[in-house]
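Computed from the coordinates by the stated procedures, all read-outs in this text should not be read as laboratory data. If you're wondering where the values come from, they're calculated on a predicted model, not measured in any experiment. Cβ atoms are built from the backbone, for glycine too; each structure is taken alone.
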Structure 1
Amino acid sequence: MFFKKNRPSVEENILSKIDKNKLPAHIAIIMDGNGRWAKKKNMPRTMGHRAGVETIREIVKACSKLGIKYLTLYAFSTENWKRPSDEVSVLMNLLVEYLRGEVNELHKNNVVVRAIGDIGGLPQICQDELKRAYEKTKNNSGLKLNLALNYGGRDEIKKAVKAIVSDVSEGKVAIGDIDEKLISSYLYTSDMPDPDLIIRPSGEYRISNFLLWQIAYAELWFSDVYWPDFKPDNLYQAIVDFQNRDRRFGGIK
């Protein structure tokens, strides 16, 4: 009697193509398509957001296992307040639910949880849970998970400009000292490298006010898959494609 050998899964096949020595240090993802995913299934938009949280769990776990140092997830933009109040309320509740339900597991897996954006504009309960999650995980040495909340790229740059102008007026900074490095030091991401790879699922081909300063030389990767259906093998394919690109940063090899 002959037995068939177990064939590698699609995920294993793609994973085997990744060069562990050339991983992007920082991956940023515009999580998009929850509402359209739900509509396609004749479900309320809120169910799409809940399904999207499950994808977050899978992608965070995959990045952590792979050895990615930084993962930034665009969770709620400064423009998202324009959405119906009940949908915004669900998103805020899901944030609290996610943090309460996942922080122990994230901590166990050596993940640091932090937020970037105008966090003071979020409901107090969200602020409290974010602070609690950060305090619990801040000394971990694994994946740095950044949740971009009430975040807007232009708003971030505006705040940085105001802070620099204030410091110049107080004599803390000289105009001649203002360069790209100094400007970067006034951004939310001052203590991390710029993203190497930007991923946007859902079939949209735009940046949507995300990390505008930081992505000057990031590689962009788009997918038609809605965020709730985005799986680790999609992430791995994005990394494989990233590793096959010729990154010259304006120079010539």
Structure 2
Amino acid sequence: MSTATTAPPTPTTTEPRSSVARDTYTVFARAMRMSLRNPAWLVISLMQPVLYIVLFGPLLEPLSSQLGSGNAYQLFVPGILVQLGIFGALFVGFGLIAEYRAGVIESQRVTPASRTALLLGRVMRDVVVLLVQGTLLVLVSIPLGLRAPVLGVVLTLVVIALLGAAFASVSYALALTLKSEDAFAPLLNAVVLPVLLLSGILLPMTLAPGWLQAVSDVNPLKHVVEGARSFFDGDYGSSTAWWGAGLTVAMGLLGWWFGVRRFRQESS
């Protein structure tokens, strides 16, 4: 009589599965802690647009009639908010280069963390910082004469958040590609000046000669600025307002695609 022996069941080990939401929060919390540990960086990044409002804004008051507005701040503040969303996000790549040099990116790459979360967590931190800075900028402008509807300000801040997410994603992707401040800084400087001059951030392009207006028309950021100004005027139904918002969404999707693609390539 033979007895059949059965092998004991092989224990199975369940490896923890990575969750995009959990990984995103982890990356976001780490990035936010780093920002809060260096509040001087936040103050310095906010001082430049505030100085524009305080020092440059009064120079526009005599030009209010030529600008087509009874209040120059109605035109100037939305432009400065767009400037904050662009330039405040473009320079975040410097922090990623420092993390790459310190080995942080390499250590994150060997973890099971989602590559999308590695980018999304950082971009979320940048958007939160931009929203705080933008809100403070609007509050500083009110005593100086800004009069804008609350809904218009909220819609503009949403546009700034999307714009900041787009440029932050591109900045991280470029930083991960170049991996050097010596190459990254000149590239940004080559982009900043044309964008600043051709988007009508400081002054509406209606004051420019015809040929310069034609050149600026191909710049999508000009339409974003004009859309933000329409929101500040309470003109929510105009094609200008929603054309600018639509272009912002398009740039956000393109920037996000480029950033995620570059993070995945770096991890492959």
Item to complete: Compare relative contact order in percent (Cα under 8 Å, 6 or more apart) across structures 1, 2 and report the one with the greatest value.
Response: 1
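Assuming 3.4 is distance in nm of label points 7 Å out along Cα→Cβ at positions 157 and 197 as calculated from a single structure, say which of 1, 2 it is.
Numbers: 1: 2.6; 2: 3.4.
Structure of origin is 2.
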Item to complete: Have a look at 1, 2 and say which one yields 3.8 for distance in nm of label points 7 Å out along Cα→Cβ at positions 93 and 205, as calculated.
Response: 1
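State the single structure among 1, 2 that was used to calculate volume of the Cα convex hull per residue in Å³, for residues 77-164 alone, giving 102.
Computing volume of the Cα convex hull per residue in Å³, for residues 77-164 alone on every structure in 1, 2 gives 102 only for 1.
If helix-only ellipticity at 222 nm (-39500 (n - 2.57) for each DSSP H run of 4 or more, over all residues; to 500) is computed to be -13500, which of 1, 2 is the source?
Values: 1: -13500; 2: -24000.
Computing helix-only ellipticity at 222 nm (-39500 (n - 2.57) for each DSSP H run of 4 or more, over all residues; to 500) on every structure in 1, 2 gives -13500 only for 1.
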